[in-house]
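Engineer: Pasting the structures here.
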Structure I
């Protein structure tokens, strides 16, 4: 799906240049559709994470099954396009309340200076989580909750936009 939106953007960049592309209505429509696709993908992944975290018994076998369902196709298609993701995720880093958030999560995210880095971190952690679950190596609960926190923080900020 996303690849159908990326192809015209690549053509726009080649024909119009990077600066002109951002001003075009076509690009803005593609950008919105891509952001919405990533939003849906992350909400789905968040639901899978919740299922594993809420499982009281036999969480390991559920995690292995959920690993096969975690979806990273949207971001993978963006990465494969060689278009900088900053074109689509160009906002500042998501905002969060330092007084109510887990200090460790804030520290782990301190170097994520913009939205594109935030999205990259989410997908990097999702891929690591999926690999661990697939081979039956349960990550720490804190590690899983960090991925959930990254997703939640981005989604909350996305909804406000």
Structure II
């Protein structure tokens, strides 16, 4: 008479197979062949950018660089960046006055920060210049979930 494989032996065999599979998976993870899924990095979305230029006026009563407030919401916005990423914002200026004027500083509104030395800062903008580019590197806030903001950037042409 044939003896059947006992329940205990079958259970022990299944446990041993499961243990071998778990150990094999842990080894594959440990050497980097297999990777555990990671949650996606949250994003920061900029819905619009509002530029504020601190400036004087020309003899005609207009700002040295035109309007002091510029709201940009339709030029490719909204735009998204990974949480904590640095991205560039650019504004084209024209010096409408008859003397040189300089943009001395650039500041981003909370929770953003300006990083590094922006391009176009601390250089005289000559009269009649109609394509002076100011490029600002902005650090997005570190967030734990997807977030949307309006970005406020201030350029100071009144003094350092």
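Engineer: Using helix-only ellipticity at 222 nm (-39500 (n - 2.57) for each DSSP H run of 4 or more, over all residues; to 500) as the calculated read-out, with -5500 as its value, let me know the right label among I, II.
Structural biologist: II
Engineer: When distance in nm of label points 7 Å out along Cα→Cβ at positions 29 and 141 is calculated, the result is 3.4; to which of the structures I, II does this value belong?
Structural biologist: Only structure II yields this read-out.
Engineer: Which structure, out of I, II, was FRET efficiency 1/(1 + (r/R0)^6) of positions 13 and 77 (r between Cβ atoms, R0 = 25 Å, to 0.05) derived from, given a value of 0.00?
Structural biologist: The value was obtained from structure II.
Engineer: Going by distance in nm of label points 7 Å out along Cα→Cβ at positions 21 and 93, which of structures I, II comes out largest?
Structural biologist: II
Engineer: If you don't mind, there's one more thing I want to ask. If mean count of other Cβ atoms within 10 Å over residues 69-76 is computed to be 16.5, which of I, II is the source?
Structural biologist: The correct label is I.
Engineer: With distance in nm of label points 7 Å out along Cα→Cβ at positions 37 and 85 computed per structure, which member of I, II shows the largest figure?
Structural biologist: The maximum falls on structure II.
Engineer: Right, here's the next one. Can you spot which of I, II the value 114, 26, 22 was calculated from, given it is Cα extents along the principal axes in Å?
Structural biologist: It must be structure II, since only it matches.
Read the figures in this text as sums done on the coordinates, not as results from a lab. Please read all numbers here as calculations on a predicted model, not as lab measurements. Cβ atoms are built from the backbone, for glycine too; each structure is taken alone.
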